[in-house]
1. Computing Cα extents along the principal axes in Å gives 60, 50, 37 for which of I, II?
2. If you work out distance in nm of label points 7 Å out along Cα→Cβ at positions 73 and 329 for I, II, which one comes out largest?
3. Which of I, II yields -11000 for helix-only ellipticity at 222 nm (-39500 (n - 2.57) for each DSSP H run of 4 or more, over all residues; to 500), as computed?
4. Out of I, II, which structure matches 0.75 when FRET efficiency 1/(1 + (r/R0)^6) of positions 201 and 249 (r between Cβ atoms, R0 = 30 Å, to 0.05) is calculated?
5. Given a value of 17.4 for Kirkwood radius over Cα pairs in Å, for residues 9-168 alone, calculated from one of I, II, which structure does it belong to?
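FYI, it's all coordinate maths here, none of it is from the lab. Here the structure is a predicted model, which means the values were calculated and not measured. Cβ atoms are built from the backbone, for glycine too; each structure is taken alone.
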Structure I
Amino acid sequence: MHKKLFIPGPVEVRSDVLEKMATPMIGHRSKDASQLQRNISDKLRQLFYTENHILLSTTSGSGLMEGAVRSCTLKRAAIFSVGAFGNRWFEMARSNNVPADIFEVEWGQATSPEQVEQALSSGKYDLMTITHNETSTGIMNPVEEIAQVVKKYPEVVFCMDAVSSAGGSKIEVDKLEIDICITSTQKALGLPPGLAICTFSEKARERAQQVPYRGYYLDLLQLYKYIMEKDYQYPSTPSLSHMFALDYQLDRILEEGLDNRFRRHIEMAELVRDWARRHFALFADERYLSNTLTTISNTRDIDVGALNRELGQRGFQISNGYGKMKEKTFRIAHMADCQLEDIKELLDNIDDILM
């Protein structure tokens, strides 16, 4: 039995999108491949509200996160973490011998503009990373306020992990002056996993040119040069199947209308939040709740594994807590092409099981 996925990713993918993955191959050095990547980039610029270049990587979002911190840190990176994926960015920096410090908050809390101000005002850092939407805790950081702080430090390259929010929540890259905004296909964009995406500013490009050891496969400058010098080509063999599907799905997203799509995600989030407040409790600070995933405190000490097994028999799947929160929380994702009716059906089934 197919289980309808309400987990942080991979998400449920529409059958017509999956069918586009089966498009016959073309030569990856052909003009058709260049045109495909150009089309994708033009549409993604609309999604990200940016004039910056778009880079694609045949990796998960983690690939471009690693590429960003390695390619664009010349002096030292400030890593702001609100959960497991902020911590991952710090481990990436350390593993690549990139000097970095981590600034953590208690899980369930957001990074504050004041915390960013305190770190950047030291003058020690020329790159910072922030998690827009943290799926381990259900926090969506106040990046609009944080961006106002970062703008005061023009020497700092501003990197943001929007892996679980881009396509489900409005992110105005140019307005916020984000230099590298990263996402991947298997979450709010509504595609299978395997392709990562980022915006790439002129400031990020200039910085990368100064960094001597950027790696090879994840070198953002090399990805950029292939776009500029080889007419929207990719340095190694890309996942053309993902590109066919992404090109098609972006048409569907733009046809829905970005504001309509973002509004739908908020409506789904509010439905899950209201349900969680009635039956359990919300884990994250109520001021900074994610629009694409809700982390719920297991205040009734239910057996989440048993609940998920029963849901599986009915054709649904949710997620337990992440890492140290495995038994203390559970998570319901509401992103991509999921509709309000799907959420209502899921919650009705959970209610029926827990009665």
Structure II
Amino acid sequence: MPAKNKNSDAAIPACVILDDFPINGSYWTREQQTAFGFTPTAGGEFGRNWRNQAQAAWCPPEALSEFADLCEEFGVRGKFTVLPCPAGLGRIDQSVRGCPPGYIEGVLEIVRRRIAPRFDITPEVLTHSMAYNPRTGEMLPHTESAWVSHLAATGKLAELEEYLTHAWAILYAVGLEPRGVTIGGIPDQSGISAGQMLYDDHNRDRLGEVLLKVIRKFRPGVQESFIYALGRPTRDPYLQSWLPEPVWDGPGGARVCEIMSQVNDPLLGVMHADGDVEAEAAKMITADLSGGQMVECAEAGQAIGITIHAQTITSLNTRMGLKVLGIALRRFRERYGRRVQWMTPMELCAMSRERHG
């Protein structure tokens, strides 16, 4: 029989984090890095044979619909990225170059109707590729992760606020309400951040302060939000629980937390449609339910963050990643049943405040 947590009745908080929609960020980032004269980021499986990923540059609405099916079947909740200016190719509230006819409208309809009720929506940030001039639509010769980190590191908070406000305005224009912000994990090839990358835990407090200011332009009175910057907890007891850790505290109890994910894209092994579905599912939770990353986290009493990407669930349009995810969710429910408590980041933030203050 599988080993049991000492507190076998305790709820198991869990959150699925799905990034990059509606594009294959692995392809577009490297395509645009090349256009600017940079060597494309290696990035392991994300960068392997990246030119071949052009055949799946846009993630099909059918895959998103199947993902929503899984969420409804298993009660999954979490965080979902919608890019306001995907790869800088245009604005989703106006037009986007190169995507199939009716594509953006189809994706947005699914997000509004089936994803947003279960997920906290975030931008990542505007393009999730190279940085963007929100006034002109011009692409900048810096990766967006580095550009936003540079604005925070150098105290250019008015420019950071303008950048985030542009994202919020576009998402509101298409009927979506962002609850937090995701900072992509693209390396700084131009060196503009001077080693002060947000995803390395630098200047998260500055980002948090600006973030809540931007949110309040659209929803006055909001007291709490979150960032996702690929970080890990830095203090006990957050390291023990993996619940969101406060990174900025403001007047009157205002707070911004960083959400965490220790199961970092378990679908990468099938991203190129050449992996083994069963083997990848077993890494998440084994067929006999006794092991795997999800079990290890649950038995340690940790909140479970599972990060996946648009390109890994679609797997070069084969949707092998969705098959892996479906197997893992089924096994997870079989082992833990009603103890699994799927939550959004905002719900996890409330739990963190209640538990840790």
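1. Values: I: 61, 53, 34; II: 60, 50, 37.
Working through the options, I get structure II.
2. On the way: I: 2.5; II: 0.7.
When distance in nm of label points 7 Å out along Cα→Cβ at positions 73 and 329 is computed for each of I, II, structure I gives the biggest number.
3. Label of the source structure: II.
4. On the way: I: 0.75; II: 0.95.
Computing FRET efficiency 1/(1 + (r/R0)^6) of positions 201 and 249 (r between Cβ atoms, R0 = 30 Å, to 0.05) on every structure in I, II gives 0.75 only for I.
5. Working: I: 17.4; II: 16.8.
It traces back to I.
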